[in-house]
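Listed after this line are the structures, all set down as structure tokens.
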Structure 1
Amino acid sequence: MLNETYKIFKSGTDIRGVASEGVAGEPVNLTDDVIARMAAGFVLWAEQKVGKTASELTISVGRDCRISGERIANTVIKTIAAAGAKVYDCGLSSTPSMFMTTVDFGCDAAVQITASHHPFNRNGLKFFTRGGGLDGVDIEAILEHAQADDKPAQGEGTVEKVNYMEHYSAHLRDIICREVNADDYNHPLSGFHIVVDAGNGAGGFYASKVLEPLGADTSGSVYLDPDGMFPNHIPNPENEAAMQSICNAVLSSKADLGVIFDTDVDRGGAVDSSGSEINRNRLVALASCLALEGNPGATVVTDSITSTGLNEFIEQHLGGKHYRYRRGYKNVINKALELTEQGINAPLAIETSGHAAMKENYYLDDGAYLCTKIIIKLAQLRREGKTLESLLSDLKEPVEACEMRFKITDSDFRTTGERVISELEAYAEQQDGWHIAPDNREGIRVSFDKNDGDGWFLLRLSVHDPILPLNIESDSEGGVAIIREKVLDFLKKQDGVEVK
């Protein structure tokens with residue numbers, strides 16, 4: 001069992017903590033000693049998982065551009081090498097590229113030092129084997145080793161600096177060259193103007209190492225230089241300021257397309273030539289178009305908060321099947337893997353946050369790969385005299401949408417949250433005009449007819465935090481307010497939930 005000291009580091013399928021000073025009230029807890037314990041715990045876990053001794057393991061280590069990244073990487077590398085393993089020091093890298101070292105370099109495991117889009121003073125560890133990212137139980141096992149200060153036997157490993165991002169960039173270029181039917185095979189993006197917003201994260205390589213060598217004009221791209229303080233905007237495709245940044249870049253440059261990444265490039269988003277966002281439900285819809293090509297009737301796995309219009313788009317327009325599952329990118333990926341093992345074709349697992357994992361790409365959530373597929377489709381459509389926007393013309397989008405988050409004040413927040421959801425379900429069953437979704441797999445989802453709000457709500461329990469998020473969408477103006485009041489009337493009567 002994890003004690004309180006180590007329990008705080010577990011963030012689903014990652015390890016996260018405070019790595020640098022700079023935010024009031026947040027003492028540094030990812031110290032060198034703690035990091036060394038975690039790295040040693042990972043080696044012990046990997047020995048058992050892979051079935052090799054530490055001296056037989058090859059492990060790659062990379063990092064994003066956070067100001068604590070180099071310190072943490074040095075500690076991780078030193079600890080792993082001291083156990084006798086061979087270490088590839090990959091330096092500044094994207095998270096998906098670190099998984100790909102298990103494919104291209106035959107690494108037994110990989111470590112990426114990142115905290116995704118979280119503030120500059122945060123950092124963490126993300127782990128991979130050839131089978132993909134770790135699950136929560138694996139993270140807990142590593143932390144239990146760290147808590148007990150378990151250490152592998154000492155050895156004399158080696159450390160080799162490698163620039164894997166060169167190989168990874170070449171891999172993306174090769175995909176574009178193969179799939180874009182261009183007259184100039186080596187410069188298939190000649191004549192395209194594509195701008196990139198890397199948010200000063202690790203994604204700047206996409207402009208200089210992928211697009212420009214293939215002939216694309218990337219002038220007007222912004223924030224390509226890595227800066228671990230993230231001085232311009234949060235590197236997060238879900239962030240309003242970040243999306244406004246790439247929209248502005250597209251419009252001011254008169255570009256054909258804009259792409260944006262989060263800090264470690266496992267998520268991406270896009271903007272079409274009119275400056276309209278291809279994000280959240282629109283991104284899921286576009287990714288579904290790409291994934292269902294050549295996969296008629298296949299299943300797209302999404303998280304729970306996707307819209308009614310998206311469901312209709314996937315099932316009625318694209319002819320696929322829509323499987324709504326739980327929030328959490330690893331949840332949707334694991335469900336797609338499970339369906340595949342059952343013989344169900346599930347070519348795409350995607351969360352509305354921008355985590356998109358395609359079966360053809362090892363079910364790896366890779367923002368650069370997704371944007372590469374979008375660019376390929378853009379080029380193919382241009383040869384047919386069509387636009388990217390035309391693919392989404394049949395997607396019905398809500399007139400209104402909102403998200404509210406209610407704090408659970410009880411110390412045992414999970415029990416309280418589950419109770420509230422259970423009681424809301426019983427309450428909904430007694431209300432006229434409340435239609436409980438038959439295919440919901442997280443929290444409770446209820447839809448309403450035109451006269452009662454013309455939309456739906458989903459109340460669920462946050463994966464990690466003492467929060468009840470409430471998502472509401474309506475197809476009529478004023479509908480969100482009507483639905484919101486219905487839910488608030490219930491929540492205001494619940495003990496242990498703060499409703500303001």
Structure 2
Amino acid sequence: MSAPRSDLRSPLAVDLEGSHRAPGGAASSAAEPDLRRPPGSAEGLARIAALVARARAAQRVAEGYDQARVDELVTAAGWAIMEPARNRELAELAVADTGIGNVADKVAKNHRKTLGLLRDLQGARSVGVIAEDAARGLVEIARPVGVVCAVTPSTNPGATPANKIINALKGRNAVIVAPSPKGASTAHRLAQFVHAQLERIGAPRDLVQVLPPPVDKAGTLELMRQCDLVVATGSQANVRAAYASGTPAFGVGAGNVAAIVDESLSAAADIEAAAERITRSKTFDHATSCSSENSLVLLEAVAESVIAALQRRGAVRLEAAHSERLRSLMWPDGKLSPAVTGQSAAVVAERAGLTDIAALKPTMLLVEQDAAAIGPAHPFSGEKLCPVLTLYRAASFEEAAAIVQRLYAHQGAGHSVGLHTTRPERALQLGLALPVSRVIVNQAHCIATGGSFDNGLPFSLSMGCGTWGRNNFSDNLNYRHYLNITRVSVPIAERVPTEAEIFGAFFARHGR
């Protein structure tokens with residue numbers, strides 16, 4: 001069973017007075033505050049310690065479960081959010097408290113993402129021996145990581161905690177959710193629903209807990225420090241704090257997705273299909289997802305046809321003066337304003353003073369930019385978190401890829417890129433050249449990136465962005481990230497290569 005973190009640390013990592021030191025490094029000094037022990041009252045620290053102690057006790061119980069019992073646990077937690085009345089209550093509470101997104105899409109997201117995750121986990125082995133390779137003499141055994149700190153954002157206050165809770169339980173872990181302040185009430189209500197289901201099957205309630213109010217930075221940082229693993233989704237500040245906590249952490253990179261529509265879509269049906277996918281993705285939950293397109297790079301040969309197809313779906317193409325007024329609303333002090341986050345295109349237009357455009361009830365607002373308008377001085381080249389879509393034009397596919405490269409050098413490196421094409425080889429070109437972890441081909445990007453029933457990506461609401469996005473993983477966060485794996489190695493027939501096998505071709509070409 002998992003020991004408390006203090007028991008797991010190497011004695012080299014802590015000196016006799018408790019000052020943290022890296023092996024071979026100097027101890028923390030008073031001039032260099034320990035990031036793993038943020039300021040907070042003694043009462044606040046004790047409160048976190050009590051949460052973690054209860055989680056450890058519950059996790060010790062779960063560690064004795066067999067696979068069938070674990071799968072029952074997972075199914076119970078999934079039903080807590082998927083039951084239609086509970087799902088709707090959580091979606092309504094999320095929108096009411098955060099003011100972000102819309103109820104219908106959050107209902108769909110809660111249902112689809114949870115159902116897809118349960119499908120992925122069905123039959124997956126996470127207890128005991130999970131893999132055997134006789135040829136290599138290896139056996140893999142799944143072990144829990146312990147107590148998970150799950151940091152979750154206000155944009156998905158129901159779906160993201162549910163996803164992390166289910167994945168953690170699949171590994172026989174306990175989980176404590178650290179919600180955003182705006183999303184705290186939704187997370188607590190979700191936990192109540194999960195507790196009721198755990199009680200139905202006789203499992204400990206304390207396997208799933210939520211940081212109690214008031215939710216603040218100090219409490220979240222202390223929870224990160226005391227747990228065994230942090231999985232952080234949300235702002236880059238939260239991700240950096242997770243990495244600095246001294247606890248092993250998975251964090252996600254910044255979003256700023258671009259999609260290319262190439263000239264191979266010469267048929268009207270292909271263009272209409274691409275426009276439909278783009279509109280469905282960009283308008284879903286008012287573009288709160290990090291996987292929503294922020295820029296479209298259109299090959300010149302099809303640009304006007306694609307724009308016309310988007311307009312037929314309610315998009316409004318802004319004039320330069322309108323774009324400037326929109327920019328003033330969205331970035332009043334150089335940072336994206338919460339006044340637009342997760343709002344409909346009509347509300348964004350109204351708040352920008354574009355009342356005549358708002359009256360049209362647009363689905364999206366289209367802002368055209370020159371290909372050179374990329375970088376900090378050009379905010380429309382960054383993430384927008386609302387149904388505002390920047391359009392760039394390119395004369396060739398190579399130029400389109402170069403524009404995306406520059407966009408990601410500014411923001412969003414490592415996340416993903418969309419491609420609408422009839423030439424599938426171009427996806428491989430992008431995958432070989434661009435700093436992206438996913439290339440999404442002919443799909444509604446924000447729905448496909450986190451896993452879909454018609455692609456093979458794992459269902460997830462947390463997408464790793466690799467070292468490009470300053471992350472330590474490039475996969476969709478999934479249940480295997482919540483496991484420790486013990487490997488048993490037994491002797492196999494020895495195979496020692498000859499010098500000629502290893503160096504023969506090298507010596508033949510270059511000599512000894």
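So the values come out like this:
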{"read-out": "Computed 202 for volume of the Cα convex hull per residue in Å³ - originating structure among 1, 2", "value": "2"}
{"read-out": "Winner on relative contact order in percent (Cα under 8 Å, 6 or more apart) once structures 1, 2 are ranked, highest first", "value": "2"}
{"read-out": "Which of 1, 2 yields -12500 [helix-only ellipticity at 222 nm (-39500 (n - 2.57) for each DSSP H run of 4 or more, over all residues; to 500), calculated]", "value": "2"}
{"read-out": "Per mean count of other Cβ atoms within 10 Å over residues 217-224, the highest-valued of structures 1, 2", "value": "2"}
{"read-out": "Which entry (1, 2) yields the derived value 4.5 for distance in nm of label points 7 Å out along Cα→Cβ at positions 121 and 489", "value": "1"}
{"read-out": "Computed 19.1 for mean count of other Cβ atoms within 10 Å over residues 97-104 - originating structure among 1, 2", "value": "2"}
{"read-out": "Answer label among 1, 2 for the case where semi-axes √(5λ) of the Cα gyration tensor in Å, for residues 137-288 alone, calculated from the coordinates, equals 34, 19, 18", "value": "2"}
{"read-out": "Read-out P(r) over Cα pairs in 5 Å bins from 0, in percent, for residues 73-192 alone, computed value 2, 9, 15, 19, 18, 13, 8, 6, 4, 3, 2, 0, 0, structure in 1, 2", "value": "1"}
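Bear in mind that the values in this text are calculations on the coordinates, not laboratory data. What you are looking at is a predicted structure, and each value in this text was computed from that prediction instead of being measured. Cβ atoms are built from the backbone, for glycine too; each structure is taken alone.
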